[in-house]
1. Comparing Kirkwood radius over Cα pairs in Å across I, II, which structure shows the greatest value?
2. Assuming 19 is relative contact order in percent (Cα under 8 Å, 6 or more apart) as calculated from a single structure, say which of I, II it is.
Structure I
């Protein structure tokens with residue numbers, strides 16, 4: 001070490017359990033920092049992540065004689081620094097390029113779900129200053145209200161991504177769309193809300209305004225500054241796929257050539273070569289790793305294409321449904337049209353995410369090219385083709401040739417074999433070694449050959465292994481544990497194989513420096529056992545817990561007294577001239593009502609009706625008329 005103050009005074013340093021974790025981690029960090037400084041002094045700047053990986057790779061290599069079970073002395077530390085610096089300074093090494101490629105890919109590539117979460121987190125971080133400025137503002141004059149409204153328009157533009165606040169036409173269109181759903185007269189109500197409600201309303205307004213702007217663009221009434229994302233994606237995705245496929249074909253062809261060349265070196269009478277065999281193996285690992293990364297990127301682009309196609313279909317259906325809703329109507333209820341605008345914004349946001357995802361994948365593909373420089377300079381143009389003569393055998397041709405000789409499970413009854421016709425979802429089995437033949441790797445001195453699942457897949461300790469030939473499968477199955485250990489030993493001498501063959505379960509120490517835990521040693525043995533537990537649900541049915549239930553009688557009395565005491569309390573409030581705009585003021589009066597009064601009443605009486613009967617007026621048999629008068633009037637007293 002360059003400074004003795006960073007190392008103990010004792011003759012040795014023990015990184016085992018008897019050293020405090022903080023001290024062990026401090027030593028590791030100082031070691032990594034010193035290696036990076038020495039590389040920088042020689043003119044090469046390396047990242048701490050790359051240095052950490054190289055330190056662990058050097059410790060893993062048994063040729064360097066670093067034993068985890070003994071005390072590491074100062075001389076061992078110095079030797080470790082020199083070995084790491086020498087490997088990091090070997091700029092013509094394909095192995096170093098492969099490790100750099102792996103570190104770069106691990107640091108820049110994320111899964112689709114992680115990318116969406118990170119992208120949303122970045123967008124929210126950009127909006128935080130504008131949102132805080134809006135929610136914390138205290139307006140006092142009319143000019144302050146206008147300035148606040150302009151800030152809301154800027155927030156909507158930044159959140160939607162439909163344009164920049166510097167474009168006048170875009171700002172005018174966004175302002176007009178915002179005024180249709182949130183006029184400036186509502187700012188008083190907005191300012192009376194709490195901060196959380198303000199942020200929620202800003203988010204809802206941005207979605208609605210984005211949907212309005214997109215609908216106006218589709219209707220030909222604006223949106224000149226909005227990019228045509230569907231058209232751009234329809235053009236960019238095929239172009240990106242074609243570019244990736246071209247690079248993938250070049251890497252695969254190069255891998256076939258290196259594989260054929262290494263096979264000729266293993267013949268009984270090998271031909272001489274200007275490039276050492278070990279360097280050719282490193283070149284093969286380099287192009288195989290590049291091929292694997294390109295396949296991952298290409299698969300993501302294919303998923304992106306399917307997602308874009310689905311989003312475009314949904315976008316067209318949503319716009320058609322929105323047209324039917326607002327067709328030839330002067331006014332539409334907000335409850336009917338706002339959900340359509342919000343759904344439109346969500347689909348458009350999905351297209352924006354796919355656009356950013358496609359740009360990142362394309363950028364990763366381009367940045368992987370410099371890591372092929374060392375292996376591409378091993379042979380002059382056309383030299384490798386002249387050495388091979390005939391066209392090298394491709395992976396597909398190798399699989400076709402070996403498919404005829406398949407495994408018979410009765411050959412080795414002690415092992416479990418999976419065949420295509422007897423196994424469901426055969427093509428989805430998680431194959432070990434990234435689909436490569438582990439037996440060829442150990443028996444042919446590090447030669448990587450693709451495995452052929454059609455021959456038969458060996459299941460050993462819940463893991464699946466494929467092989468390049470039937471003979472390799474039978475030989476591996478006789479002593480599987482021993483062959484698995486031999487593969488790990490080969491990976492110790494070529495650390496780039498750890499990620500290429502996905503051997504992380506064998507080397508728990510190969511983790512990025514940023515993920516290193518406190519007290520982690522330079523070499524950590526893999527976990528062979530783990531604790532596990534199972535639990536049975538106590539209540540199989542959902543329970544209904546009433547939070548307000550009280551079993552204590554005294555607690556119920558206390559609540560009753562508290563409620564009774566509220567009857568005699570009066571709430572007082574006060575409002576000043578400067579704070580009257582912070583909330584709505586409401587005054588209520590009692591309207592006059594109709595009143596009726598009565599001063600007299602109608603009365604009536606009923607008297608008997610006079611009735612008189614006269615008899616004998618018509619005369620009779622005699623000449624003299626005799627009239628009889630009879631009074632039939634009823635008495636009043638009756």
Structure II
């Protein structure tokens with residue numbers, strides 16, 4: 001059994017230690033593993049003072065009601081007082097109180113108080129969020145989730161995955177998993193591209209090279225969000241992350257110390273909310289909530305930041321509050337693609353459901369907000385090329401936002417292309433006016449009017465969005481770029497077989513994929529040609545090839561069965577786009593790589609805007625789920 005044994009002063013009474021109630025402390029359930037890792041590392045440190053004597057004494061005064069002079073204790077004794085105070089607060093009043101106490105007692109350790117506040121709000125949202133009801137009766141479109149990987153029906157889909165398994169056949173991608181800058185050997189069978197980009201790629205231009213390996217170890221602890229900690233082959237990786245956090249807790253005055261603390265509170269939050277998510281899934285009452293009537297827009301954005309499960313690189317930010325805006329935008333952009341599966345596991349913190357409860361989902365405000373923010377942040381990287389040659393270190397949240405653009409559509413996890421094909425075919429067949437309206441809305445390349453990141457600190461723009469309507473939608477300001485498609489490389493994607501099509505469709509499909517006609521992409525002006533069609537244009541060439549295939553499969557030139565197969569193939573091969581982005585990362589400066597990601601994301605905005613189409617369909621469709629098809633929560637791999 002774990003205990004904390006606290007050194008007493010030579011003369012306890014003058015120091016008032018008995019009033020602080022420092023004694024043998026047994027580890028209890030209210031001290032989660034992350035906070036326990038930090039406090040035990042502090043407790044065991046003998047030669048480095050972790051906290052500041054004045055702030056530790058002030059915290060003891062605040063939380064214990066007694067004044068204390070710590071000068072009479074050794075360094076280890078003072079560290080023991082700090083650790084035990086935090087431990088006690090967690091045990092008596094909850095783990096959030098323990099973290100809050102730590103920040104107040106040792107503000108020098110690099111954990112921004114706003115991080116703790118956002119985590120506190122996220123816990124509060126999860127604990128009290130009331131269920132809502134779907135505000136829209138289904139029309140004549142539908143989708144059923146089954147347990148098979150593929151279905152030759154436009155009315156059926158397989159479950160959300162961890163990113164498939166085809167990537168294991170890719171020599172290019174598997175090489176990344178041997179690179180400690182991209183993974184940790186403790187994840188013995190490897191992590192899929194959607195994990196590598198979602199937890200590691202997002203921070204590659206933020207974390208200093210000398211710190212990357214340690215940050216990766218601690219950042220990957222956030223994959224508890226995908227239940228990777230339940231797999232035996234990942235146990236060593238998780239143990240490595242906790243060891244790193246304990247070690248860097250003692251690295252006084254370094255960014256790695258802050259990263260250690262953030263990594264642990266990140267883990268504690270995900271571990272705390274998992275049983276809540278599992279309970280919601282078992283109750284099976286849907287993802288709907290009461291929106292702003294229950295949780296303010298400001299608190300909703302705070303929850304989104306904290307619940308990204310990848311908080312560690314915020315330790316390197318020069319302005320956490322500005323940076324966190326990018327995380328909100330990226331999270332909402334991704335949640336636009338996830339409502340179908342959020343429905344299947346009754347994920348009550350679904351943002352599209354929040355927007356529906358606010359009464360503005362019919363205008364696609366969730367997508368309009370996310371796209372406006374995506375464009376605004378991309379503009380900062382275009383401007384950076386002019387001011388500093390694009391070499392300045394980006395805000396972590398801004399980096400995460402740009403990576404979200406390609407992460408969702410090309411991570412295989414959300415079945416974006418298969419859904420695009422099946423949704424559009426159904427909508428075209430429908431005579432219902434809402435089906436026609438959704439097709440029109442999804443083709444207009446819109447975003448929210450007058451979005452300003454500076455006004456979004458604390459969720460100001462999100463609050464405005466929740467009161468918006470159709471008049472607040474404006475055309476995305478873009479220019480046209482023309483990109484060749486890499487069909488031959490797509491057909492050779494390792495681990496992915498080319499679709500077996502009927503003899504009529506195969507001729508049409510091969511012809512369209514072999515066409516030398518350039519693909520038109522709409523994105524903001526001023527993008528460097530090197531990441532579009534030049535040396536670093538491979539991700540875009542692959543992405544437009546998949547886009548071409550999927551859009552062809554939505555037309556009358558393709559039969560229903562073959563359309564399903566092309567959509568499935570596009571999702572299976574999509575990991576190659578993420579792999580190509582990863583390949584170019586070390587060869588590009590920060591702004592260039594951010595804009596390479598941005599441009600690939602823009603491919604999904606025109607001529608069909610997937611952030612409008614996918615959740616729009618999910619809101620009006622009759623959705624059903626086979627028992628067990630979604631796995632535990634939504635974590636399956638097929």
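No lab work stands behind these numbers, since they all come straight from the coordinates. It should be emphasised that the depicted structure is a prediction, and the values quoted were computed from it without experimental measurement.
1. Biggest value here belongs to I.
2. II
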